[in-house]
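**Student:** What follows is a set of structures to go through.
A short reminder: the numbers here are calculations on the coordinates, not readings from a lab. Quantities reported herein were computed from a predicted structural model and do not represent experimental measurements. Cβ atoms are built from the backbone, for glycine too; each structure is taken alone.
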Structure I
């Protein structure tokens, strides 16, 4: 089951250094332009193929996000992770737009 996580809860996890894998489910160009600090790139259509190599234990906490609430990539990726047996999957539905509009930093791969 995919659960939701708020910006505040995600920010608190990051600040407390609670082990969390953050996944951006957008295409590479958007990830490179800016992503939540510490996020890894895993497009929604590559989850089945690449998740086993990128992610650790299937009980680890994973947070998936994409551009905004209207973007479906994070939901698709999160559901694929659950179907693959990952037990602690969260979706940050408001995504990168909400994060940056709150004045929080994005890292760039450029």
Structure II
């Protein structure tokens, strides 16, 4: 599944917008919110969740660990708990490399 990289530039995102970014159901977003303490959305009086850019970044890391690398939730939680800095830096490197690969493929198609 492809993560939608085009995010509107906003302060808060609804659960539907977050689910659409990752092409998953809103129920998975709620479940990950319960399972991973790094995700802390704001809630209004009605209980609607509003996610910040920080939450979105954490979802990217969790999505990468669980969906792309195939880790279990328990393993992903442990990895984030034990060495979050290394996990984040590895994720950033992978993100840059994917972007470079995409650019190279685009250049190849033009030639």
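**Student:** Ranked on Kirkwood radius over Cα pairs in Å, which label among I, II comes first with the largest value?
**Tutor:** II
**Student:** In addition: Of the structures labelled I, II, which one yields 11.9 when Kirkwood radius over Cα pairs in Å, for residues 10-65 alone is computed from its coordinates?
**Tutor:** I
**Student:** For distance in nm of label points 7 Å out along Cα→Cβ at positions 26 and 58, which structure out of I, II has the highest calculated value? Present the calculation step by step, with values, prior to reporting the outcome.
**Tutor:** Details: I: 3.1; II: 2.0.
Comparing I, II by distance in nm of label points 7 Å out along Cα→Cβ at positions 26 and 58, the maximum is at I.
**Student:** Using distance in nm of label points 7 Å out along Cα→Cβ at positions 74 and 98, single out the structure from I, II with the greatest value.
**Tutor:** II
**Student:** Let me ask you something else. Of structures I, II, which gives 36 when relative contact order in percent (Cα under 8 Å, 6 or more apart) is computed from the coordinates?
**Tutor:** I
**Student:** Ranked by mean count of other Cβ atoms within 10 Å over residues 50-57, which of I, II sits at the highest value?
**Tutor:** II
**Student:** Have a look at I, II and say which one yields -20000 for helix-only ellipticity at 222 nm (-39500 (n - 2.57) for each DSSP H run of 4 or more, over all residues; to 500), as calculated.
**Tutor:** II
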